[in-house]
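Structures incoming, each one as structure tokens.
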Structure I
Amino acid sequence: MFTELNSILNTTPDNFTKGECILVSDRQSDASFLINHFLSFYLRARCKVCFLGLVQSFNHYSHISQRLGVNLTQAKENGQLIFLEGLKESLSILITQEAGIGSKDMEFLRDPAVGLRSLFEFVRSTVSSSGGGEEGTEEWGPPVLLVDDVSVLLSLGVSAGAVLDFSHYCRTTVCSQLQGNMVMLARCDGEEEEDDGDDEGSEHLLKGLTHQCSLTLHVEGLPTGYCKDIHGQVEVCWRRRHSDGQHTQKKLFQYKVHDKGTSFFARGTSSAVL
């Protein structure tokens, strides 16, 4: 958990906005450190977390979370964290030829055209159960859905429209109905391109997800190139709806990733450039 980022977002595990949809994105950089932040943040906030890990193993996230002071294994054992290990579930479907064998949650791998309904049903059933229903189980706070990363679904044959539908239904269930939060990571390939009418690419997906979210954090490399003391920049954008329309506020920060955290600072204020 990054205390400087919490200060930028004006939030703490004891006092955070509920019903918020957050998009983390990157271009020619790696924003996965922000997913690790939000994972540790919401676990510390005692939320019930549903994590769709589509690109890395549970052990990968567990090792990083240990450096941030969070025990994912313990969180799984006590029912606070429900982790869908996409890599393992995918192998159970792709290697097994028999129908009906393997996880139904990743059913779209057999036929991407069917969409992500089975994956949404997994999310819905997970977040709708907050614990505390049986003796000896703990009652957790509002549910949180984390997805790392949703854009990989495009490379698995799922259409951008189906991914946006999945995000919309998850947002309606988690954020609107249950007043929980949702955080999704989406990656963009290469340089930013002009809209060429492609409705199935990562740019189209990013624009659709941005429209759905109230808070976006977009990570890019430095425009001046590599610097060992500054690893990149992140643009934070808040979108708030008011009676007179939608208000947008943007702020740009630079950052440096450490072994046990990340430092954030206003552009040009790092000691490396002073």
Structure II
Amino acid sequence: MSCHNCSQPQVLCSSERLFLQPLWDRVRSWEALILSPFFPVLFSITTYVGFCLPFVVLDVLCCRAPALRRYKIHPDFSPSARQLLPCLWQTLYQHVTFVFPVTLLQWARSPALLPHEAPELLLLLQHVLLCLLLFDTEFFVWHLLHHKVPWLYRTFHKVHHQNPSSFALATQYLSVWELFSLGVFDMVNVTLLGCHPLTALTFHVLNIWLSVEDHSGYNFPWSTHRLVPFGWYGGVAHHDLHHSHFNCNFAPYFTHWDKILGTLRPASVPVR
């Protein structure tokens, strides 16, 4: 059976696929850029900095708008330029120096083509959720080990804890090993599940946003953890406890692994 909306005449287009097809067609119009070795670095940096900038602006405005402080976990803290600039510089430096060469090697070894059809909406949502759960598990194990083994903490993870009070641009203030590990988790998961490129992009955007939000220091009524029921998702206050106590809340997003292993410390930071 043929379908006029698909380039493959034997494929029956579902309503879920047709729902995403216009978006995917728009994305594919940038195919030359997306398939270039520059895209992963540009995508990662622009998405990350774009998500961080609103929180940087809020930190600046907090000095002039005291009402904003009611949403800050640490109302009297605002990152200084001496804290912000090294974080931004380290992100840019590591992406150009380490991420780009790896991306270039991957591009040279396995040039890819973009499929013509969009993924089905339900499949995209399922794969994004599975990618988040897999990443959460992988990072939980990695994170726990790097706190329990002193050599791993001193050598690799201590860099991320140099700022005791979190702020958005400190999200990727990481050692090269930690940045590489998180990147491997990202790529392995989408490859393992055979994710459509649009699904992979969606997962990467969501993963970056959740990471930035967790480090932002702002606990808004619309923050992600307030939208997920039953305390399944930790959120910014949950992760802030990890930065202040070191011995709890090792999972980046969800709470089930910390509950199972007894490392969960519930966060109760009300919006005043």
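Where a number appears in this text, it was derived from the coordinates with a stated rule and is not lab data. What you are looking at is a predicted structure, and each value in this text was computed from that prediction instead of being measured.
To test your reading of the models, identify which of I, II gives -0.25, -0.33, -0.42, -0.91 for log10 I(q)/I(0) by the Debye sum over Cα atoms at q = 0.07, 0.08, 0.09, 0.13 Å⁻¹ when calculated. Working shown, then result.
Numbers: I: -0.25, -0.33, -0.42, -0.91; II: -0.29, -0.37, -0.47, -0.94.
Checking each candidate, the match is I.
If helix-only ellipticity at 222 nm (-39500 (n - 2.57) for each DSSP H run of 4 or more, over all residues; to 500) comes out at -17500 when worked out from the coordinates, which of I, II was used?
Values: I: -8500; II: -17500.
Attributed to the structure labelled II.
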